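As structure tokens, here come the structures.
Quick note: the coordinates plus some simple rules give every number you see, no bench work behind them. Owing to the predicted nature of the structure, the values given are computational and were not obtained by experimental measurement. Cβ atoms are built from the backbone, for glycine too; each structure is taken alone.
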Structure P
Amino acid sequence: MKILHVNTQKGFRGGEQQLLWLVEGLSEFGIESVVACKKEEKLYERCLKNNITVLPLSGNQIVDIFKIAKTSEDFDIMHAHAAKSHTICAFAKILNKKRLVYTRRVDYKPKNNIITHFKYKKTDKLVAISNSVANVLKHFLKTEDSIEVVYSATDTTLQNKINMDKILRIKSEFKGSPLIGTAAALSPHKNIPNLINAASIILRKYPKAKFIVAGEGKLQKKLSDKIDKKGLSDSFKLIGFKNDIENYIKAIDIFVLPSDFEGLGSTLLSAMVLRTPVVSTDVGGAKEVVIHNKTGILVPRKNSEALANGIIKLIEDKKLASSLTAEAYRFVTDSFSTKRMAERYFNIYKNLLNEY
């Protein structure tokens, strides 16, 4: 079986990491994978580094539609991993008639236009990364037809890959007491201002606390200006994209997801595997991972005071933080392994080919 995975996203975020883990996991089932992505993007570089065959795309949708259509003639299935990739594959299907799988990772409604409805009709199997995403799709498509739910995965061996020397250097660099942080794209739905506002509240009680955000995106300047305006430049740092994000997640004392929308929140899974206590807004698939007072602390979205109180609760109750991390680790390693995710996709592909 040969799968052509298509991802035209810029940068390297949770969805791109999930794609790499999927390709690696599928190889255990004897599946040959090729990743079609934009040349010189981080996903392209990571694929080459991991010896994954790549098909370079131009970034021009029309050109890439014809390239995918021609190349995928040698494959059994096209698997689109993002909205623009979905568009390219749907139009390519007109020419190559190949089966199309689409994985949706966000929990807000798709755009209500002709192109969107066209590409969903062309899709043979829709996969949602959480029940929350599946429910949004069912409502949008006005159907009760089966939408497969395949949870995103995390590397359950991540604890073995951390570098203690690097972790100590991170702690020494930021000197937070406590050190609080997140890893997220600097985009609107991640709502980093929610964390900035919460930081202002926390610093009144814990002036030695420090906050870091690992990630990049179009809102960097706007967020930097907000941090400066609130007088937090010494306490709140935007540290950019990090290749070794696991070391940063392990170095912080509390991991925070301040999002307004979230398909699942793969960074939550990483924090749980690394035994870092988590506080998250109760959005999308995040609330399927963070079980309040069991695997983490859940707070209402867009409520900076509630977010601050959730963080303060973990600062002050070390016993609770310890019990949450222990239960979260058991929960994630049991249910969110890369092997389990790859097996679910393998069965989807197999069943889809058997239908023809």
Structure Q
Amino acid sequence: MIQTEALIIGAGPVGLFQAFQLGLQDIRCHVVDALPQIGGQCVELYADKPIYDIPGIPLCTGQELIDQLQSQIKPFAPQFHLQELVSELKATYDGQWHVQTDKGTQFKAATVFIAAGVGAFVKRGLSLPGTLDLLGKHIFYKAPNDKVFKDKHLVVLGDNDAALEACEQWRQGPNAAATLTLLHRRDQFQAEPLAIEKMRAACSAESMRFVAGQPTALVQGDCPSNGSLAGLEILNSKGHTEVLKADYLLLCLGISPKLGPISHWGLAMARKQLVVNTETYATEARGIFAVGDINTYPGKKKLILCGFHEATLAAFGASALLRPDQKTLLQYTTTSTHLHKLLGVS
């Protein structure tokens, strides 16, 4: 059981800034996120795309914003728990919160900050019988090493930049796959034009091929009991069943937000969002705050900037709740020696 003053659910930009604002109140925290890396949809959806509306930063990419936020929170050393989905949140007898993840990690938190965006982002997968048995063995969301597909028959599924980048990587070089097939339901892609151009040129040069179709079944190898894969059955664009030879499948199908267990935590919701007051962005449950796209209130705008504002007031609210005998003072990082000490600056 991990005891903490604050637990943040969500490691996107608002969750990271929440950790910073809590640090300025001298409140240390743990952060949980369902994705395998820090950054939320900033990294998953627009890591290399421009953002123009962050104050004082005329232009940055999603990844650059996350990198800067991670640098900003270093003095407070928040502890991250990635690839863990919060599955349970319930009150304890002493007015705190028991939180558990799907990996079994347990927290006892005095305050909880839900910064889960529109829900937990999870990788889109295949809903075919046998997928779970082969996941991490012959079916991957990300290659486990640089040689795993060498001289093997690889099928990449997806229409985005990640799918096309994978094709570029594994169709050539010393660790190239024996054959590489890109599969998507139609011959249209949500990727950078240059990446699409390279993919089509590679297909013309016969260093890979593209097939339009929908997966319908996994084809087991000669020893199904050993969890082997021989191919992927699809329904192609002509309406015919076809089997693509495959030793491995690489799923680049993007992510999807799932509200998941949040809807079962007994918190007041409106249109699948948590209702908060705008004084501290607290929910109706004492000690639970909601910031960013997961919350709703009159005039709500789903902007990163608004989430930063919400996180700031939520941190002040938490400080008043955790230290009722101390007056929560407004201090400025420009002049406050106390904040300079917390930040580790002279």
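Looking at structures P, Q, which one was log10 I(q)/I(0) by the Debye sum over Cα atoms at q = 0.09, 0.10, 0.13 Å⁻¹ calculated from, given that it came out as -0.59, -0.71, -1.01? Checking each candidate, the match is Q. A value of 3.4 for distance in nm of label points 7 Å out along Cα→Cβ at positions 116 and 324, calculated from one of P, Q, originates in structure P. In terms of mean count of other Cβ atoms within 10 Å over residues 188-195, the structure with the greatest value among P, Q is P. As an exercise: helix-only ellipticity at 222 nm (-39500 (n - 2.57) for each DSSP H run of 4 or more, over all residues; to 500), calculated from one structure in P, Q, equals -7000. Which structure is it? Attributed to the structure labelled Q. Each of P, Q could give FRET efficiency 1/(1 + (r/R0)^6) of positions 44 and 204 (r between Cβ atoms, R0 = 41 Å, to 0.05), but the derived value 0.35 comes from P.
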